[in-house]
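Pasting the structures in now, so scroll down.
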Structure P
Amino acid sequence: MSQIPKRYLKFKEDYSDVAAAYESMGDAVHNAGPLNEKTRALIKLAISTGAQLEGAVHSHVRKAINVGASKEEIRQVALLALPTIGLPSMMAALSWIDDIIEVN
């Protein structure tokens, strides 16, 4: 289910040093504290949901599934956003989550 977007693969090919630095920073922040992998994946999904970043939501749903998050846990992330970001934004995020979940 590791479906890396073609655009990111092209970015890595065209700007390998920048991509390596970006990935290294990502590894560093993930290892900077005590949160486990599944919790980190759900938090990153929540951040992407709140920021209304469709591509990031897709990516973080895939990552959450890969580390063992259930479909129900992933969908709850969108539901928890409802009081903060509102119904239309939450519904958009839920549809982006389902874009990935319904394929698997």
Structure Q
Amino acid sequence: MPKIPEEIANRLATGELIAAIAQDVVSKEVLMMAWMNSQALETTLKSKRATYWSRSRNSLWIKGETSGHFQEVKRISYDCDGDAILLEVIQTGAACHTGERTCFHSEIVG
């Protein structure tokens, strides 16, 4: 299993949640944003299935566990400040719980 970078591990060790952005590995379309804690990141690294921390349920959730719309993780990187993670995924079905391909389907400025 890959080692979690120190910048990320330090944040997660304090209980901080880290923003996790899912992006289609081929088209580069941004699919969704969710939160990860240390357990979610470790589970994702082991299983290669995107696993997030649900703030509303106060528990882990594997993307697609109930919908069948899984995210197979191909690459994981992190930003220069170590406060966000980018998951490059193969998306099965819709990424958004509304049934849309992406959660970013509502424009503010076009």
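Worth pointing out:
- Label whose coordinates, when log10 I(q)/I(0) by the Debye sum over Cα atoms at q = 0.19, 0.23, 0.28 Å⁻¹, for residues 28-83 alone is calculated, return -0.71, -1.03, -1.38 (choices P, Q): Q
- Here mean projected area of the Cα convex hull in nm² was derived from just one of the structures P, Q, and that gives 6.8; the source is P.
- The greatest value of distance in nm of label points 7 Å out along Cα→Cβ at positions 36 and 76 among structures P, Q is that of P.
- With distance in nm of label points 7 Å out along Cα→Cβ at positions 68 and 92 computed over the structures P, Q, the top value is the one for P, the highest of the group.
- Of the structures P, Q, the one that -4500 was derived from, the read-out being helix-only ellipticity at 222 nm (-39500 (n - 2.57) for each DSSP H run of 4 or more, over all residues; to 500): Q
Read the figures in this text as sums done on the coordinates, not as results from a lab. All figures in this text were calculated on a predicted structure; none of them were measured in a lab. Cβ atoms are built from the backbone, for glycine too; each structure is taken alone.
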